[in-house]
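Below: a set of structures, written as structure tokens.
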Structure I
Amino acid sequence: MRIAILPVLLFAAACATPPPAFEGTRGWSFDDVPAGSLPQGFEVDATRRVGPLATWEVADSAGAPSPRQALSLSYPNHKSYDSFNLCWVRGIPFLDGVLSVRLCARSGAEDQGGGLMWRVRGPDDYYVARLNPLESNLRLYHVVDGNRTMLASADCEAKMGQWCELRIEHRGDVIRASVDGVQKMEVRDATISQAGGIGVWTKADAATDFDDLHIEGPGR
């Protein structure tokens, strides 16, 4: 009986093994994606969802760094202050390396701006760095079981309608965050130690455009 069970257990263990971490480079300018759709592999989700999901789509974006389209949260579809809006790629297991994106806040009364998410294990577990023009700051969090914990905060000027570049470097338990080439914070955190997906993020009713999403793994 034990002999019969052993292959099943080994198969289950193999299936549970996480995929190897991403190596090399990958980028999205969103200009080759039909307007009104999402890039291949991207999915829309939410943390602490209240009401409908936000509408994410590739659309024309004024001043887009790589003209003329960007990935846009065009309609929040809700006003819940506690809901986080996600658009992410499950199939790129990022562990260590560099992520960057350009973003432009378009509207929002409860919240503005947005940022990058990485090592995403699901809609309730990930790291996120967000730039907020309303508060003039950059903040770094981990989200575990839907609960957000702030790891660092730094003053950072940003304006509605202005494009900024957000860059994250994560190696081991060291996380560095930069805006427009200026490092704003460096912290250590090992809460999420496995590879996970990457994506972009906003909160509440923040409508934001994202362009030139780029990832570099350690084997680049």
Structure II
Amino acid sequence: MLEKEKNEMFANTIEKDAVTEIDINKSKFLGFSFFVENREDAENKIKAHNEKYKDATHNVYAYRVVDESAEVYSDDGEPSGTSGPPILDILRKRNYTNTLIIVTRYFGGILLGTGGLVKAYSTSASITLEESGVLKAGKGKEVEFEIPYDKYDKIKNALDKENIKIKDQTFEENVKVKIEFFETENIIPILEEINEGSLNIISERNILVRK
């Protein structure tokens, strides 16, 4: 677990992937944000991005993944410490997790210097995060359960009241409902009471919840 999450129950993550662009002294900086499930997902997104933008001068990145205690960055050929670390520092200071930021640079012919590079990459990362929106992220569960039709409306009302969205539902012989919720949300006992004291749970797994 990352140091921030050891002390805080919730972190931040992005609401949606975003793309931004800024021009500094004729160099073009494209900022990209991605929500990532895990380190493998982050590395796959980086690989795909590098292939798509293989004509760029640099593809700099940083990401944090809570479950694997991962904090990873790359300067991708920029002077050491001038690009990847500043992006990672922004993710740390704003307490973002499961978030990947890539800043792609097309060199414009004018050297920016160490301070200029730090400022450029930090600015690109900051405006990209702002464009991405923010959600609360924390440890939670994904639970799928089965209920009879005559309990569905009451179950749905209880979930709405607790601001827990139905992730998926299937109407067959009975109703199968899949929900996700923060581990601090004590919803299962409420559902059990509605369903006459028990709940037929089909599957359950620990996940990172964001909402």
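Any read-out appearing in this document is the output of simple, stated calculations on the displayed coordinates, not a laboratory observation. Model, not experiment: these values are computed from the prediction. Cβ atoms are built from the backbone, for glycine too; each structure is taken alone.
List of remarks:
- At a computed 11.0, 31 (Rg and Dmax of the Cα atoms in Å, for residues 119-158 alone), which of I, II: I
- Once FRET efficiency 1/(1 + (r/R0)^6) of positions 87 and 167 (r between Cβ atoms, R0 = 35 Å, to 0.05) is evaluated on every structure in I, II, the highest one turns out to be I.
- Relative contact order in percent (Cα under 8 Å, 6 or more apart) derived as 29 - corresponding label from I, II: I
- Computing Rg and Dmax of the Cα atoms in Å across structures I, II gives 21.4, 72 for structure II.
- Computed -2000 for helix-only ellipticity at 222 nm (-39500 (n - 2.57) for each DSSP H run of 4 or more, over all residues; to 500) - originating structure among I, II: I
- When distance in nm of label points 7 Å out along Cα→Cβ at positions 71 and 103 is calculated for each of structures I, II, structure II comes out greatest.
- Structures compared: I, II; top value of distance in nm of label points 7 Å out along Cα→Cβ at positions 151 and 175, i.e. the largest, recorded for II.
- Comparing FRET efficiency 1/(1 + (r/R0)^6) of positions 23 and 63 (r between Cβ atoms, R0 = 25 Å, to 0.05) across structures I, II, the highest figure is found for II.
- Entry that produces 0.95 once FRET efficiency 1/(1 + (r/R0)^6) of positions 31 and 79 (r between Cβ atoms, R0 = 35 Å, to 0.05) is calculated, selected from I, II: II
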